[in-house]
Structure I
Amino acid sequence: MRRAGVAVVAGMLALALAGCVGIPTAGGVNDGAIINDQDSPEFVPLPSDPIPGSSQQQILIDFMQAVSAPQGGYSVAKKYLTTEFAQTWNPDASAIIRVGGLQIDQLDARTVSYTISSRASVNELGQYQEERETSEQPLTFVFAQEKGEWRISQAADGIVLSQSAFNVAFREQALYFFDPSYAFLVPDVRWFPSRQTASNRVVTALLSGPSSWLQQAVTTAFPDATTLGEIAADASGTTVDLSTEALTSTPQDRDRMRQQLVATLGTPNVSLTVRGLELATPDATGNRAVVNPTVDSAVLVGANGTAFGLDGGTGVTPITGLSDQVVAAGATAADLSSDRQSVAFLGAGGVVFVALAGDDKATVIDDRPDLTVPAVDPFRFIWSAQRSSAASLATFDLSGDVHEIQSGLPADASIVSMDVSRDGARLLLLLTTPVGPRLIVAGIIRQDNVPIKLGEPIELPVGAEPPLDATWVDNKTVATVASDEAGALITAFEIGGPSISLGRVQGAVAIVGGNGGTDGLRVLASDGNVWRPRGSEGWVATGITATFLATKQ
C-alpha cells in the first residue's frame, strides 16, 4: 500500500479551490490528503466540471465538492463518473455528514480510499440518524480512464458532505400524520436535498407513510397505494395531483388529506386533483387537527408545600378545583391535564394520586413502592411506573382502573423521567441502564384511545453523564439535564434531527417545556431558583422560586 503524499495532494487542493466560486455560509471547508476543517469562515465551493488532465485524487476531491449541489439530479457530480457508473449510482441512497478532517490514500494504481469521521447520516427515506460518538469511516473509490481522463467507475451509493455543505444542500421537512383520534397532527421529521423537485419527494414520502417507529401510533388519511402525479404551485396556492386510488376516499378523508398536505408543505391553500380533474374537498373549518399544542406561558410550580399553581413572576395563582387537593396530599411532583380538569402527582409516601376538579380530596391510584413521577395524556390516562424497573409501566384511567400495556421495556432499566407528548402519540423516557443512560421516544399504540402497547423506540444520542431529567420542548424536540464536572448540561434533541447544547445551569435538577421552542424551557436549580434561556446571555434567573416544577400537558 502506498500513502499519498500530504503536501502533494494538499497542493492540488489549493489549486482546485483557487479556481472555484463559492457560497459563504458559516465556518471553513478544506478537503485534501490530511485536512482539518477550519472554524471560520465557512465556505462551500460551487461545483464545476472536471478539469482535463486531473489525477484520480483531484477527481475525487472535485467530486466531493460537486455532490454538494443536488440540482439537476446531481448532474455536475455525475460528470466525474464513468458513463456506465453514472447510470446506476444513486446519490439519494444516503448522505454521510463528516466532521473535522479527512484523509485520502492511494491504495493501488486505480483505487483510492477516502477516510472520514462522522457522527450523523441521512438514509434514502430522509431519516436523520445521529450517533453518540464519532466514528471513522473508510470509503473506497475505483477509477477507470474514459476518453483519456480519469473517472470514478465504482463507489458506494450515496454522498458525503461536510456539516456546512449539508446545511446548504439539505433542508429539514416534517411530514405530518394524524394521531388515531384525528385531533392532532404528529410530525415525522425528514431531510431532503434542496432542489426544485424537493416538494415532489416530500409528498411522495408522505404518501409512503410514517417512519417504522411511528407506525400504528399514527395514521394517514390517504388511501393505500395512492401515488403522486405532479405538484403545481402558483400565486393562488398549490395543486397536488394524485392517482385514482384517491377517488375511493370519503369527503371527510379528503379534508384530512388536505390538512396533512397543508401542514407538510407549509402552505395554507392546497387543492387536490386526480389525473388533472378537481377532487371535491370540503373545508373542515373548526374541526382541524392541532399541529403543535401550546400551554399557558406561566410556570406551573409547587412551592414549599403550601402552594401549587401558575407563576408568571408575580406569585402563584391556584388552579381552581385542583390546587387545594394537590397541596393537601403533600405533592412533590405533578403533571396537569390540558383541560385543567385533572392532575396526577407524586404525593406523601411516594404514591401516585389523581385530583379531579370538583372533588374534595385526591385519590390514590398507584401505591406500588418506589414510583417515578407520573405523566398524563390528552385522553385522560395516567402513566405510572416504579423507578427501578421500566418494565413495570402501567396506565390508569381516572377511576383508578389499571390498563396493562405491552411496553417491551427492559426490567433492568431504571426510569429517571417519563413524559407523554402533548399530542398523546409518543412517550419520552430517560433511563439508566447497565450500559449507561438511554433517551428513547416510543410511539403509543392505542385502541379506542386506550394505550395498549409501545412501538419500537427511537434512540436519541444522549451522553454518558448522569441523567437528571427530560422534557418535551415542542412537538418534535426534547431536552435533557445531565450532571457533569462543569455543572449541569442542558441539551436539546430533535427527533429525527441533530442535537445541540444549550449551555449549563449550575445546580440544575429539573426541566420543563413551555411554548416557543427552547425559549420556553424552564430549569429548576437545587436552591429553588427557576432559570430560563435568554439569547446570547445564556441562562438567566426568572425571579421565580419553587420546590418543584410541574408539567403542563
Structure II
Amino acid sequence: MKKLLYVLLLIGIGFGLGAGYREIQAEMRAKRQHKGKKTAYATHPVIQNKSFVVITYAQEAGGRASQSLLSALGQDYSEFRVIYINDGTGEELPFSDDRITFVQHEPSLGSVESLYRAIQSCRSDEVVVLIRSEELLAHPDVLSHLNRYFADPDVWVVSGEEMHLNSYQKLSSGRHYQAFYAGLFHRLKLQDFLENSAFYQGDYEEIIMPHLIGLSREHAYLIQEPLLLTPHIREDLSHEEKGARVKENPWHDFTADDEQVDLVVFSSNRPLQLYAFLESSARHVKDLHRQFVIYKAGNDHYEKGYQKVREDFPHVIYLRQSLESPSGDFAPLVQKAVFDRNVSMARYIMFAVDDSVVTGPIDLGEAVKDMKRTGAYGFYFQLGENLKSHSEEIRIPVRDGVSAWQFSEGKEEWKVPNSVNMALFRKEEIYPYFVCMKFHDPNILQDLWNEHADLSQVGLYSDQSKVVNLPLNMVVDQSVANLSTKELLTFFDQGLKMDITPLTEVVNDSIEIDFNPKFTKR
C-alpha cells in the first residue's frame, strides 16, 4: 500500500512539475516574442494626414455598439470614416452619420468573412483600425496619435496597449494588432481564409493576424500608449508568422499596375479550326499582348493551310514543330514562348487548343486584377455557373459576375487546377512545373502538370463560361459532326471557314458541345 501511495505521489509531482514547466516555457516564449518586437515612437515628421477606416464588428445583440461608434465619431481628427458591420444581430443603429457605412449581414457570415469583405473594399493607402462593438477607442486623440506613428514609412502594422473599460487597468501590450494598412491586407490570399471552400468560422485574429505579421515582419511595431478600452481580458495570441514578407510599400495599389498577358495556342493538322479560334479570340478577347501558335503540320498540304492562316492573322507568332521530331520540339518551343524574357516580358499566360472557340467577352485586364485581389492560382474562362457540373455549395462570390472556389472541393473539371483550355496563370507560379516535366504534347503536359497540383488553392470563374470545345475530329455521338482533319482541310483549301456566329453568347451546359458547323467564305 505504501509503495502504491509513493508511486501515486511521484506521478502527482511529475504532473505538477510538467504543468509548471509548460507555464514557464509559455511565459519565456511570450517574453522572447515581445523582446523581438520593435517599439514605434512618434518622432517622424508628419507630411500628410493618413486616411483611417475604423471597422466596428458586432456579432451579438445588445452591448456597447452605440458607445463604440461614438468613440470613433468623437475623434479629434478629420480624415477618417467608419464601417459598422452588423453580422446577424438584427439590430439597427439608433442614429445615423454620413461618416458611417452600415453593413448588414443576415444570416451571420462570421467575423473572418465579414472583415475580409470590408477590408477588401478599402483603398490600399487607408489605415484600418479594428475594434469590436463592445470596445471603445481609448481617447479622442487615438487617430491623431496613430497618424504620427504611421508617418514613419517603416511602420506598417501596430499593436497598442489595451485597458479595462471600468477599472482602466492595463491589460496587455503587444499581443493584439489593431491598426494596419489595408494594402497589406490586400496581399493576403483568399485561400488563407478558407477551409473546404468556405470561410473559417472562428475568431478573426487567429486567422488574419499571423498572416499580417508574416507579411510585415520587421515593420510590425508596438505602441506604448493605450488605444482601446475593453470589458474583458482576451487570451494571448501566439502570432506565428505565415507567408513571405512584402517587398514593396503596402500602401501601393499593386492591383492597378499594368500587366501583359500572352496566349499560347496548340494546333495539330487543323488549320481551319485554328482559324476559327483566332477569329473568335480577335472578336472577344480584350487586352491580349502577344499570341503564339505552336503547331504541327504533318505534310506540305497542311503547311499550306497554316500559311493561309498566317496571311489573315499576321500579328500572331507561329512556331512550327519539325517534321523529323515534332514531339522532341514541343517542350522547348513551349518554354521559349512562355518563359524566354527576350521573346516576351508578359508576366501572365494563357493556353488554348485549336478546337476551342471563344463565345463571349473576356477582359484580361480585369481578370488579372481579380487574380491579384484574391491571390487566386488561375482564372478559368471555360468554366461558369451555366455548366451542369457547377456546384453552388462551393461558390464564393468575389464581385458581380465573378466567383471563386477551392479546388479540393470541386468535381470533374472543377478539380483540375492546371488546364491548357483557356485558363490564365502567373508565369512565375507555373515555371517550376515546366522546368521539371517532360512532355511532348498538350494532353501529356496537362496530365503531368496536374500530378503536382495544389488543391488547397483557389480558382476564379465568370457567371457565364466564355469558351466551348468542338469535338469535330473525334468518335462521338451521331448528333455531332464527325469531320476528319483531311475533310476540314479540303474545305479550307476551297476558301471556306467555319461560321462561328451561332456560338456567340451560346448558353452551354458542358464544355464540349454538340455542334454541326456550317461553312462560309473567308
Structure III
Amino acid sequence: MRLLKQISYTFLFAAAVIATGCSVKTNMGSNNYTVSPNPLEVKGDSILITMNATVPAKSFNPKANVLFHPYLKTEKGDVQLKTITLGGEKVTENVDIKIDSKTGGKITYTEKIPYNPDLKRATLYPGFSVKVKGNYVVLPAVKGQTFADKVLAEGTITTALLVKSSEVATLDNTPYVASESSQSVNIYFPLDVDRFNINFKSGKEISNKKQLELLKKALKSNKNWTVKGLAINGYASPEGELERNSNLSQGRANSTFSYLKKELKKLGFTEVNDQNLSMGSTLAEDWEGLAKLVEASDLSDKNGIVAIIRNSSIADLEKESLIRRDYAKSWEKLKQNMLPKLRRSELIVKGQTPIKSDEQLLAYVQLDSLTDIELSHLAVITTDNAKKEAAYNAFVAKYPNDWRGYNGLAVLAINKGEYSNASTHLNKANELSPENATVLANLGVVAKNTGDVKRAEDYYKQAEAKGADMSYNKGIIAIKKGDYATAQKLFNQAGKKDFNYALAQLLNGDASGAKITIDNISQENMTWDLYYLRAIAGSRMSNVETVTTNLTRAIQLNADVRRMAKEDVEFIKYFGNPAFDGSIR
C-alpha cells in the first residue's frame, strides 16, 4: 500500500547537465520529503498541500539553480502547481530558497488550489529542472527511474463534502392553546348609590341599557366563545371621604357582578353556574380619570385644576377643598358634567375560544372556517405535504396581512428545494413583519442554499440579535469553511446529535466520538449515510470489522455506496483486503 499516512519520502536522484563547458551537478539523494495531509484532503472548498524537506549537508551543489514544479495527475490531464526555485550559495540570481552546500537546509512548500471532482483520485508527483545557460532543463531520469514514478500523495479525501444542507427552517412558535380574549364596557351609578340600575341615564353619553346591549352583542358574535371569569373594576368619583368612596366602589362591584351573572346565563353561558367562577376586582377613587376629563374640557382654568389633582404632595381630601375654594365656578361644572362619568364599574368578561383536537383538525374539510392557530397547527401535525400547503394557502387567504402564513409556505418551499418560491414568500412575510427573527433566519437558509454564504451569515446574525438560536445553521457553514472545531461546538450548542454533528467530530479528529454519536441514534432513524460515515470512522480507527459491517448495511440501503467506497481514499489502506472487497462486492 502506498502513502497511507504522512509518510516521509526519500528521493534518490542526481543530474549531470553539461553545457558550454560548464558542469552543474546537483545531488539531492538524501533529502527527506513529507506531504501533509496525505492523502490530500478537501477543507472548505479547497485543497491545501504542504510539503517539507530537509536537505542534508554537502548534498546540494553551490552553483545549482533548481526549479521545483510539482503537479497533480488526473484522468483528464495534469494540473501544474506553483513552482519555487532553490539555489546554492554561489547562485547570484534571486531564488525563493537558498541552500548552503556545506550545512544543508530546509524547504517548505505550500499550495492551495480550489477543489473539483477531477482531483478526487489525483496523484501528486514532484518535478525538477536545473537552470543551464538561462534555461531550465527538466531532469527526466535518475538511476533508471523517472520522476513520474515518485508518488508523493495518492488521492484526495472528500469526506467534508458529505455535510448535509439540513438547515433548520423555522415556523412561528405560537402555542396551540385556546385563544383567550375579553369584552368590556362601563356602567354608571348616581352619586352615593351602589346598586346597579339598568335604566340609569345621565345626559346623552351615559346609558346603562345601551352599554349592556353593546356587551351582549359582542359576546354573541362568537358562538364558540366560553366565559372563564369576570373582572369588575369599581370606581368612585373623588369627591367625599375615602372610606365612603371605598364602600361605594365595593358595593358597585358586587351589585354589578350579581346582575352580570344573570345576564350571561340568559345569553346561554351556562358556565356562569360554576361555583368556581369568581369576581376579580379593583377599587379606586378615580383622580387620574378626572384629570383626563378636565384636560379634554374647555374650562378656562383647567391647567390650575389639573396641577392640583396631580400634585402628589397634596392629600386627596385637601385637593377637593382647594378646587372648591380656588375654582368654585368650574367645580360646579365638574359635578354636573364630569364626576358622573367617574361613578362607574368597568365590566370585563374574560373567556376563550376552544380549540379542536388533532383528530378533529386532521379530519376537517372546510379549512376556511378554521382559526389562524388551528390552520398553523394542522400544517404542523399532518404528514401530507399537499394538506400542509392547503392549510397555509387557506391561512394566507383568510389572514392576508399575517406573516405566519407566508412563512409557512416558505418553509414548505425550502424543504422541497424551491428556493425562488421560498424567497418570494419570505419577502412578503418580511414586508408584513420586519425584523422578525423567524423570517430573518429563513432568509438566511435561502441565501446559504443559493450560494450566498456571506448574506446568509448576515441574516443569521440579525436573527440571533432578535433572539433566534442559529447555532445549527451556523455549524453547517463552519464545516463548509473547514472550521471543524467551531462546527462541532455549534452543533453541540444546538443540541442536535445527528449526521452533521458526527461528521464534525470526525473531521475534528475524533473518529471514536463520531462512532459513539452514530451508535446512539435509534435504529429506525439510521440511514445509509450514517452507516457510511460510521464505516469511515472505523477506517480511521483501523477497525476493519466496523468498516465492512457498516459498508454492507449502507449498500443494502443505497446501491451507489458500492461505487463510492471503491473510489473513496478514506478506505485506501483496505483496497485489496479480502474482507473489504467482499463487503462492497
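One of I, II, III was used to calculate log10 I(q)/I(0) by the Debye sum over Cα atoms at q = 0.06, 0.07, 0.09 Å⁻¹, giving -0.37, -0.49, -0.78; which?
I
Given a value of 0.35 for FRET efficiency 1/(1 + (r/R0)^6) of positions 97 and 369 (r between Cβ atoms, R0 = 41 Å, to 0.05), calculated from one of I, II, III, which structure does it belong to?
Label of the source structure: I.
A value of 21.2 was computed for mean count of other Cβ atoms within 10 Å over residues 49-56; which of I, II, III is the source structure? Before the final figure, lay out the partial values.
Numbers: I: 14.2; II: 21.2; III: 18.8.
Answer for the origin of the read-out: II.
I have 17.5 for mean projected area of the Cα convex hull in nm², for residues 121-336 alone, calculated from one of the structures I, II, III. Which structure is it?
Of the structures listed, the value fits II.
Tell me which of I, II, III gives 62, 27, 22 when you compute Cα extents along the principal axes in Å, for residues 137-200 alone.
Of the structures listed, the value fits I.
I, II, III: which one has helix-only ellipticity at 222 nm (-39500 (n - 2.57) for each DSSP H run of 4 or more, over all residues; to 500), as calculated, at -12500?
Going label by label, the one that fits is III.
Values in this text are rule-based calculations from the coordinates and carry no lab data. All values reported here derive from a predicted model rather than from experimental measurement. Cβ atoms are built from the backbone, for glycine too; each structure is taken alone.
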